[in-house]
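Listed below are the structures to be examined.
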Structure P
Amino acid sequence: MDLLELRELRYFMAVAEELHFGRAASRLRIAQPALSKTIQRIETRLGVQLFVRTSRSVMLTDAGRVLLEQGRHALNAMDVAVQRTRQAAETGPLRLAMKPGGDAGLLSALLAEYAKTPHARHVDIMFHPGPERADLVRDGRADAALLYAPFEDLTGLTTQTLRVEDRVAVLPEGHRLAERSSIGSADLDGETFPRWRGISNDGSDGPELNDVAELIPLVRLGRVVAVLPRSLVTPASPGTICVPVADAGPSRIVLGRNEHDHRDSVAALMAATATVNSTR
């Protein structure tokens with residue numbers, strides 16, 4: 001038997017990156033006891049301690065840091081091998097990653113336009129609520145993704161803009177600014193903002209959230225406010241108000257592909273995006 005299986009390496013990587021067994025288990029969608037047992041088996045089989053665990057923290061040992069660095073190389077190499085194999089064959093569906101509700105209602109038009117092209121293939125939608133959609137494209141687990149700029153890292157991607165929109169403050173009903181037709185960023189000084197997992201949060205001390213679905217209940221309770229692209233939060237959920245933030249700057253919904261992926265099928269999807277953007 002191999003000293004370390006691919007699945008086990010992915011489990012280790014999740015714990016090493018989160019430094020928290022509960023968050024890692026949630027990310028992997030497995031039970032925490034099962035994850036803990038897997039890590040223990042890995043340590044026993046390799047004959048090293050990978051983590052120092054206390055009641056309050058999880059830290060990597062020197063051996064754990066080495067496995068984290070080398071494990072990233074190994075997973076990247078495996079992902080690239082799979083990507084290039086699939087690209088060489090040009091069979092099967094295209095995989096489009098997106099945030100649930102993250103298409104501003106334009107996905108149907110995009111797919112309909114793409115279906116008209118001679119290189120069109122079936123498109124599988126991969127719903128992914130976290131901030132790793134760009135990573136899915138970079139490492140070949142997805143062929144393209146709908147992303148929000150400037151919030152997501154577009155390094156290594158070629159993008160086509162699908163929509164440009166304003167940003168709005170998401171406030172609880174009865175908030176001191178709820179009756180305003182527009183506000184400025186300075187009006188929100190002193191408010192508590194959430195921290196978004198995987199995204200730089202400029203020192204916010206609010207709760208860490210994954211997506212808008214987790215945000216809305218906290219806004220209703222008056223625990224946080226947020227400034228987000230309009231399409232993510234309108235129409236406003238019951239108990240909340242959306243007010244334009246005049247100086248927040250625009251947000252763009254873009255379709256991104258790997259900058260090294262020049263397949264005709266993917267190029268056709270990018271071209272369809274340009275057509276949808278020009279006709280709306």
Structure Q
Amino acid sequence: MSNIVKPRILITGATGQVGGKTIDFLLSNTSIEIVAAVRTAKKAVPFTNKGIETVILDFDDESTHIPAFRNIDRVFIITGYTVDMLRQSKALLDNAKKAGVKHIVHLGACGPDDTTIGHWAWHQFVERYIEWSGFSFTHLRPQDFMQNLLSYGGKKVIADGVLHHYVSDARLSWVDVENVAEVAALTLAFPELHAGKTYRLGYDAKNFSEIAALMTSIIGKPFRYNPLSPDVFLQSMIDSGAEMAYMGCVYDHWKRYAAGTIPGADSTFENFHEITGKQPTKWIDFIEKHKTELEY
């Protein structure tokens with residue numbers, strides 16, 4: 001009988017897009033054990049049905065932290081879109097350290113180390129705390145998610161072939177969530193290859209007019225871009241009751257994108273093939289893959 005103990009990887013945000021897809025990429029790896037963190041027993045059911053172990057972890061309930069981290073070697077930290085991410089991340093990391101976790105993969109945000117975009121900088125504070133705490137680490141900094149063109153904040157971005165956004169004609173750098181998840185899975189499964197690395201993830205730069213033109217050519221129906229004022233976004237967040245410390249930062253960065261005052265907003269990177277051995281998703285691939293969802 002084998003006495004080999006497999007490394008155990010805890011995925012926070014397991015019910016979300018990135019966390020869920022990361023689990024999908026890890027499922028075929030028999031050298032590790034996956035544990036999905038969920039907030040309630042009800043949310044554990046889909047994972048249990050797939051034979052995936054679960055633990056209860058509530059970022060705001062510190063009594064759940066150490067039990068969730070027990071016998072865990074590596075953690076993927078994905079926080080929510082509120083300023084509470086700072087407090088929550090510190091508590092999670094402090095308790096992960098007490099529980100003996102060794103490697104942290106953190107899902108952060110865009111930008112170079114000298115960014116002045118509020119919520120991007122908050123993620124960098126978390127990165128530094130991870131390093132200061134003495135963990136082995138990998139930092140992921142994805143650019144704008146291509147999936148944000150399917151929906152954003154629970155609302156459709158495209159209606160009857162019209163794309164709505166708040167950045168004027170700015171060109172942004174984009175990444176498919178599936179590419180982010182695949183990188184996350186590999187950095188969790190093979191920390192010895194990725195420890196100490198910061199990976200910026202953005203592989204295709206386009207403005208919304210260029211994206212609309214691609215959709216028109218691939219789907220065969222007309223698409224066009226209708227730029228909106230960032231003030232429209234701000235009011236919609238206020239009306240929806242969103243947490244405004246965070247969404248105020250998002251509003252500010254839409255304004256700065258529109259004004260062209262974010263250096264390197266359209267920067268792309270060449271690391272995906274090095275990490276995965278594959279080519280990253282480009283907009284032409286993404287539109288083809290999601291034609292059904294984009295049809296009208």
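Each reported figure results from applying straightforward, stated rules to the coordinates on display, with no laboratory input. Only a predicted model underlies this, so the values are computations on that prediction, with no experimental measurement involved. Cβ atoms are built from the backbone, for glycine too; each structure is taken alone.
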Given -1.39 for log10 I(q)/I(0) by the Debye sum over Cα atoms at q = 0.16 Å⁻¹, calculated: source structure among P, Q:
Q
Comparing Rg/Rh (Cα atoms, Kirkwood Rh), for residues 82-161 alone across P, Q, which structure shows the greatest value?
Q
Tell me which structure, out of P, Q, gives 4.6 once distance in nm of label points 7 Å out along Cα→Cβ at positions 50 and 250 is calculated.
P
Origin of the derived value 17 (relative contact order in percent (Cα under 8 Å, 6 or more apart); candidates P, Q):
Q
Highest-scoring structure on distance in nm of label points 7 Å out along Cα→Cβ at positions 74 and 226 (candidates P, Q) is Q
